[in-house]
Each structure stands twice: as C-alpha cells, then as structure tokens.
Structure P
C-alpha cells in the first residue's frame with residue numbers, strides 16, 4: 001500500500017465526444033460543436049506508415065491483429081492503474097492481472113518522487129487554432145515544473161531517437177493546455193514501461209517540439 005497522497009488542484013476541462021471514422025481516424029467533437037482529428041490521427045497521417053504494412057506482410061494479418069489487441073489491452077490496463085494510483089485510490093490494483101500490476105509497480109517510486117501536484121488526469125483538450133484535439137494522461141507539476149506527462153508501454157527498448165512522435169504528441173497537448181487555460185506546460189515527460197527491462201523517463205522542453213507538430217498539422221488536410 002502506498003503512503004503517498006498526491007495533491008490535487010483540479011482544473012475543470014469541458015468533456016468532448018469522440019468517434020472513429022473509417023479511413024480517417026478518431027474525430028472529436030468539441031463543446032462548441034467543432035470536429036477535430038485527434039493528435040495521434042494527425043501524426044499517423046503525417047508520418048511514414050509503410051513499416052506497418054511491411055510488418056503485417058511479414059508476420060501475417062492474424063498474428064499482427066493478436067499482437068495489437070494484446071498491446072492495446074495492456075496499455076489500457078497500465079493507464080487505468082496509473083490513473084487510480086494517482087487518484088490516491090488504495091485499491092488501485094483491484095481487478096488487474098499480476099503481470100500488469102508488476103509492470104506498473106516499476107514506476108510507482110518514480111511517480112512518488114517526481115509528481116508534486118496534479119491538475120488533471122485523462123484531460124480532454126482541443127485547439128481551435130490548430131484544429132486538433134485529444135486526451136493527455138496527466139497534467140501535473142513534475143519536480144515543480146508544469147508538465148505534460150504521458151505513459152507508454154513497449155515490448156522492446158526505445159531510445160530517445162526512436163520516439164520523436166511521442167515528444168511531438170506531448171507538445172501538442174501542451175499547446176492545447178495553454179490555449180484552454182493560459183497555462184503553458186514548458187516540460188514534456190514520457191514514461192515508458194517495458195516487458196523485460198527497467199522503465200525509462202524522458203524529459204524534454206515543449207518549445208523544442210511544438211513547431212514540428214505545427215508543421216505536421218499543416219500537411220494533414222482533415
């Protein structure tokens with residue numbers, strides 16, 4: 001049982017609805033009725049995705065579907081564990097598989113040490129300027145610095161140079177936070193958990209990545 005009690009100063013963000021449109025991706029509807037693509041949809045459209053088709057061809061569609069479904073279930077479980085833990089829920093493990101609990105346990109001490117105040121969990125965000133929307137895992141102070149915090153899971157080690165889109169994605173969330181609240185998270189924190197290795201934490205500056213997202217958004221006509 002954790003002895004940590006995270007401090008919450010929750011900022012109210014209006015909810016959005018979302019739908020998956022075949023051939024396009026996830027589309028959010030803002031409280032004002034605007035329809036914007038998700039950040040991940042924009043990134044997938046603006047990035048080279050040929051490796052996915054090559055992987056499907058190499059391993060077979062059925063195997064690929066099983067791997068993706070398993071990864072999706074694990075990612076959802078880890079995010080649920082993290083969210084409940086950060087809510088100070090002492091029963092955060094209830095109903096979860098031991099393997100997922102073990103994976104999450106590897107980052108508990110990291111969260112305890114670094115997160116000092118939480119402003120939102122699974123925060124719905126959108127930008128009328130960039131015409132994009134999405135949800136960020138955590139908006140919080142990380143070592144006293146307002147940060148966008150995103151959790152990722154992976155079967156294999158990912159080095160900093162392997163994950164530019166993670167930083168670009170988080171920078172878009174930082175922009176949307178600023179547009180919605182006037183508060184600019186100057187820091188991006190990516191926490192990655194692995195099957196067979198210790199977790200890694202990457203910390204970047206928002207300003208080093210936001211222009212890359214702006215350029216990618218301009219290249220996607222949704």
Structure Q
C-alpha cells in the first residue's frame with residue numbers, strides 16, 4: 001500500500017517579508033537568493049549553475065540534472081541582467097588568473113572531459129558561483145575551483161531572516177515555495193508553475209493552492 005502524500009504546508013514568505021529579508025543580503029548571496037525566488041531554483045541548482053546554462057539575452061536558465069535527473073527551462077529575471085553581467089565579469093577575471101597560474105579546470109559532468117579534451121578550462125563550463133579557494137577534486141585528484149558551498153548561503157539566509165524580524169521557520173527552499181505561490185497569486189495556471197518548478201506530478205504543485213486557501217484567505221469572514 002502506497003504511503004499518503006504529505007499534507008504539511010510549506011513555509012511561504014509574503015512579498016513584504018521577502019523585501020525585508022533582501023535588505024540583509026548582499027553580494028553573491030543576494031544574487032543566489034534572487035534566483036531562488038525569481039526563477040524557482042532549488043539551492044543546489046543555483047549553486048551548480050554553469051556559465052553555459054545562462055541565456056541572459058533570452059531571459060532563461062537551463063537547469064541541468066535537476067531532481068529526478070531531469071533538465072528544464074525556467075525564466076531568468078530581467079531585473080538581474082546587469083547584476084549578473086557584473087558578477088560574471090568578476091568570476092571570469094578569477095578564472096583567467098587561475099589559467100595563468102596553470103590551473104583553471106573545473107569538474108565536468110557526464111564524461112564530457114573524455115569527449116571534449118580541454119573543455120574543463122573553457123569559460124562556458126565554469127561555475128557561475130565558484131568557491132573562493134581552489135581545492136583538490138577527489139575524483140580527478142587535480143586542483144580545481146569547485147562551486148560555492150551551500151552552507152555559506154544557508155547561513156546568510158538564516159541571518160537575514162532573523163535580522164528582518166520574520167517570525168517564520170524559513171530556509172533557502174522557502175524562496176522557491178514563495179516563487180510558486182506568488183505566481184499562482186498573480187493568476188498563472190498551475191500547469192505552467194508545475195513546468196517551471198520541474199515537478200513530475202501536478203499533485204506536488206497543488207500544495208501551493210492549499211497555501212493560498214490557508215486560514216480562509218479565499219473566503220471573507222462573516223465578522224468582516
């Protein structure tokens with residue numbers, strides 16, 4: 001017998017709460033969280049983004065190997081265009097410095113390195129959010145620059161939520177929940193939201209309709 005699907009409601013921030021939280025985020029942490037809320041990415045999907053996954057001109061992101069090992073396309077917020085371009089300029093400068101020092105390689109997925117020798121140093125395959133330090137890759141034993149550690153972002157988010165005075169047990173995933181809920185509030189259909197989130201089953205996406213109706217928000221109280 002199959003287990004019942006969880007009915008626990010996700011933690012969702014209001015638009016006002018998100019604006020307050022963003023006041024206490026800065027730099028690449030703010031940019032990453034902007035993608036969680038503005039594009040509906042999971043934290044690790046954002047951190048694992050590579051330069052080639054961004055199509056800034058077309059305002060879209062290709063999420064590769066998401067949950068269930070599936071690829072999907074979601075929007076890239078137009079308001080982040082210049083911020084992302086400035087960020088990538090800094091990242092590219094670090095990459096070129098690594099190359100000058102005899103490094104500059106990055107771990108490549110799906111045996112791409114065997115198919116394309118030298119691709120590991122190509123700019124398009126570099127992480128959008130690289131680590132501040134190089135380290136030894138356990139698979140290749142080479143010194144590389146891995147992606148940023150998720151714990152850094154999680155810590156920044158927790159601090160920002162506390163400083164903003166938001167009394168919810170929120171996390172990085174709450175911004176993805178808020179993305180979905182606010183799209184539905186804005187009138188987008190659930191199938192569109194399902195596709196952007198990468199849910200295999202629309203019933204998973206339906207949980208956000210429960211959030212919208214929680215506390216009788218769709219029904220006017222007789223006291224009012």
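Readers should treat all values here as calculations from the given coordinates under stated rules, not as data from a laboratory. These figures come from a predicted structure and were not determined experimentally. Cβ atoms are built from the backbone, for glycine too; each structure is taken alone.
Out of P, Q, which one gives 1.8 for distance in nm of label points 7 Å out along Cα→Cβ at positions 190 and 206 as computed from the coordinates? Answer for the origin of the read-out: P. In this comparison of P, Q, the computed figure 29 for relative contact order in percent (Cα under 8 Å, 6 or more apart) is attributed to Q. Computed over structures P, Q, mean projected area of the Cα convex hull in nm² reaches its largest value in Q.
Once distance in nm of label points 7 Å out along Cα→Cβ at positions 46 and 134 is computed for every structure in P, Q, the highest value turns out to be that of Q. Taking distance in nm of label points 7 Å out along Cα→Cβ at positions 62 and 142 from the coordinates of each of P, Q, which one would give 4.1? Value 4.1 for distance in nm of label points 7 Å out along Cα→Cβ at positions 62 and 142 corresponds to P out of P, Q. Thinking only about distance in nm of label points 7 Å out along Cα→Cβ at positions 70 and 166, which of P, Q has the largest value? Biggest value here belongs to Q.
Looking across P, Q, the calculation of distance in nm of label points 7 Å out along Cα→Cβ at positions 78 and 158 that yields 3.8 traces back to Q. A value of 0.8 for distance in nm of label points 7 Å out along Cα→Cβ at positions 22 and 38, calculated from one of P, Q, originates in structure Q.
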